[in-house]
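Down below are the structures I want you to see.
Each reported figure results from applying straightforward, stated rules to the coordinates on display, with no laboratory input. On a predicted model such as this, the values are computed, not experimentally measured, just so you know. Cβ atoms are built from the backbone, for glycine too; each structure is taken alone.
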Structure P
Amino acid sequence: MMLADLGAEILRIESPTRPDIVRTLWPQVKGGSATHATLNRSKKSLALNLKYPQAVKIVQQLVGKYDIVLEQFRPGVMKRLGLDYGELRKHNPSLIFCSLTGYGQTGPYRNRAGHDLNYLAISGVSNCSRRKNEPPVPMGIQIADIAGGSYHTVMGILAAVIHRQQTGEGQALDISMSDAMLSMNVFGGANWLAGAPEALPESTWLNGGTFYDYYQTKDERWISVSSLEPQFFAALLNAMKLPETLIQTSFDDLEAQTHLKSILRKRFLERPWSEWETAFADIDACVELVLEFSEVMEHQHFKARGMITDVPTSDGESHKQIASPFKFSICNAEYRHVGAELGEQTETVLKDLGYTKKQIEKFKNDGVCADNKTN
């Protein structure tokens, strides 16, 4: 989706016999999942059953036009299908072939099943992000899947594209979501490798060991406070009318930080958010209200940034979707259409490869491919 937003032509190859579960998610808008319509915007859909040799041949033909392949099977599956990097590069020597998996192409966990929560757990993120004596909390977004998987995949692919432009060489990429999450332990990892103690729950600047935290207000809203730099901390104390002497509180003294947090908790509970909003309105203190999603979608800042956009549908109308976060001075994100129906472009793609209508009909009848008319 991100690459499509940036102008790439994306062809998604889907199984006609094992439907994508995202297509069934609620809510359904005009017969299709709103989530699917977003995640698959601007992508074409080709429905192929890769168990058929004819389908494999079609993919091999396609890599002459589509010079980047992204696959998410477990290690070894693409090779069994005859679609691994070694085989496909015969059809396009400059091919970029990216494999995105939970645990990577090597290592003892390479064939292990997993989901976002598992990658957060195995990388240490879940443990260092919990409260003392409390269990980890499931995140409301897919951190490992998206920040770890999608974004690292895009970065890796674009780096490989630059390399290919400079050398003419294609290459294979191995992106592991658990690797990516481990690499995002920037402070904890660097410190532990330098001999510092392990980052336990509520023991560091970032995980609740300092006043950098959330605080409840009188009207039971929550406020985020991250006034780490001295000027922001001074502004925080001033806005809350707290003693200036607190500015001397050491970040390395956990007992002093615990005392400071107790003071802040009591003070925030004295007033509702509306009053605190007024107090912090005109100062830089790195204090923001924890918004509910309905508030986020109506927030003036995101509206001004154009973060909600209209994406065309096949009937000439549109869906509202969250826009691309990439803002360029010259290029604009492209939103060509919402997610396609399963196999919607099957016939068009095969015709472009030179197959006749008769051959395509035979493929459909034999189960090699399908389109939205036959599903």
Structure Q
Amino acid sequence: MAIGMGGGSDVEHYNRAMDTGFPSSAVLPQLRKMLLRWFEGNQRDLPWRRTADPYAIWVSEIMLQQTRVAAVIERYEAFMAALPTVEALAAAEEAQVLALWSGLGYYRRARMQHAAAKVVVSVHGGVMPRTAAALRGLPGVGAYTSAAIASIAYGEAVAVVDGNVERVAQRLAGIGTDEPDEQGRLKRATNELAARLLDRERAGDFNQAMMELGATVCLPRGPKCLSCPLAGQCMTRGEHPVAKRAKMRTEQTGCALALRSGASETEVLLEQRPASETVMPGMWQLPVLLGGDSGETVMTVRHAIMQVNYLVRVRSVRPDEVAGLTAIRGARRWVPLGELAGLALNGLARKVLMQARLLAPRTAG
């Protein structure tokens, strides 16, 4: 689809180019009412929806970035149990924060939130800023997160625009393009749409309703249009053009699972990534096998990081074999199995140890 050219806003470009019938002022009040009524009766019972605490909402929104809701729930509850206030987060050691975050990936989010908590305590007296503009002054808090906190916790009339909201807004107005060069204009148009759709009297509820609709009904593939409360106002009613995603590449690698009998319990060999690393510094991982090793494989796991799908061969290695079979990439330590849950494990190590039944899933409390 092409974007119209000429004067006026980006939304107007789309309207003229594709005759989308962008929701009129007469339709908007009813649209908002229907969406809010649907949300009240169909929203998922998620722990961060049971509070108006801006700190709790902030934690949930950071965790939810690029992470499935099901994976976040367990981590969120454990994190809030251990660090229930912004003061507690600010005072915590980074190792504890990363351990609580372990398994969610994208660990820079945790480090930035830790740094931001210190700013809230030292600069704002432990009180979260009340506006989206002020919140954007915190490390790691951008337009989406600041709008979510400000609208949900404080009721500020600012639209939240994440991937779910983008999809709902674009389909409602019948706009979209798969042309890479037009994505910037599409995004600006979508932001205008979201701001126009927003119910300014119930901004927090409306933003959550838009996100919930996109997450559960207006799905990227196979949207459930028959059960959508806004189907009558939607100009698309189905899938729409989207930008082509970069193709994932596949790589093969291997890691060593080395166990030994410790003083009181079994120990596993782990390696801490150097602080100088740009990816996951300070995280604990399993030693990496040297290339060409063809020893016995105890399991094979798939693990995705960014645009790479890794096929990982896990080999059981005796303590006396470790030096000759693995590449040293950081400081190593034999860790009792009972201490694993308190370490900042990277996602692959956590996955392997859980599949080997050496690490139990963490529960809140």
Structure R
Amino acid sequence: MEFNSKLPSVGTTIFTVMSGLATKAKAINLGQGFPDFPMNADLVELVNKAMKDGFNQYAPMPGHPPLLESIAEKIQSLYNQSVNPQTEITITAGGTYAIYTAFTTILQAGDEVIVFEPAYDSYIPNIVVNGAIPVTVPLEYPSYKIDWEKVSAAKTSKTKAIILNSPHNPTGAVLSIEDIEALRAFVKDTNIFIVSDEVYEHIILDGKPHYSILHYPDLFERSFVCFSFGKVYHCTGWKLGYCVAPEWLTKEFRKVHQFNAFSCFNPTQVALAGFLKESVHYSSLPDFMQKKRDYFQEKMSATRFRALPTHGSYFQIYSYKDISSKPDAEFAKDLVARHGVAAIPVSAFYQSGKDDLVLRFCFAKKKETIDEAVEKLSKA
């Protein structure tokens, strides 16, 4: 049979490849972004209770109403933004799903979307599968800041959207207030939508503020803002997130959502609804992850890897120029095979394969994991 792939240039993701190599080699996986420490025991018990209490059938399509209300209260408290829980928040099957659904909601064939590289690997396939065209703008190495003159030069009459990610995966860069003002100028008097990936909103380091799009009504009115419970509560396997958008966009978003996942795992929604009201777990995350980042960075200083600044997420990029001149994908595979540690080559986050001889490491790990990994890396 003849078949034309919608993603002809896409293969298995680098995360799957490196995690597979790590498993095969019994290596320590500092590549894929997941914690190896337990999540909150009280939240686990609340999920168990929800299942025992009978919350095992479909949740409402937009989400469990008390959870939507808890999220709205949190948004009001953190970002001084009033959001209608019934009409402006949708529970999704993870943050990546929320981003895909946002793109599918707005994109038509031939539309252009501005994407900053290095970029989380789902963005460009999401755009392409919808018949649209990614227009990539490189972040400035090694600071990974946005050059807004390059962004302006990339804008055309076909620009439908711009996607932002702060804190940024894979680099740990965060948006500044100057970036927000530049974004305002960029979208002013246009029909350009904003897709804002804020799944690491609470994992922000060094006392930096998180400039959420939700905080700015003029930006929010054209935005889909996407979040992840998995990143906040150390339960990435739950694949649960949410999208916040103004009512007119949420209405269109839900048209797509209702014919895809339709609704998400109900017991976790019930558990989170109560947990959000009773706990401010997320307020302790910056300090918690700061200590892990600092510990990892201190230990890594004894190796020949050189740290690049990270101000958010649970990733840090390291240069290996003092060790090897091999391409990063080749070096990463050698690192697994010869030293038993998996990392992610950052060239995988570029369509062009741009290679600055740097790797991404995840530091959201137990102290024992970090100690063992760095001991192995010190021999590289």
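By the measure distance in nm of label points 7 Å out along Cα→Cβ at positions 289 and 329, tell me the structure among P, Q, R with the highest figure. Can you show the working numbers first?
Numbers: P: 3.6; Q: 1.5; R: 2.8.
Checked P, Q, R; max of distance in nm of label points 7 Å out along Cα→Cβ at positions 289 and 329 sits with P.
Figure out for me which of the structures P, Q, R the number 23.5 belongs to, where mean projected area of the Cα convex hull in nm² was derived from the coordinates. Write out the running numbers ahead of the final one.
Details: P: 23.5; Q: 21.1; R: 19.5.
Of the options listed, only P reproduces it.
Out of P, Q, R, which has the highest value for Kirkwood radius over Cα pairs in Å, for residues 145-240 alone?
Largest value of Kirkwood radius over Cα pairs in Å, for residues 145-240 alone: P.
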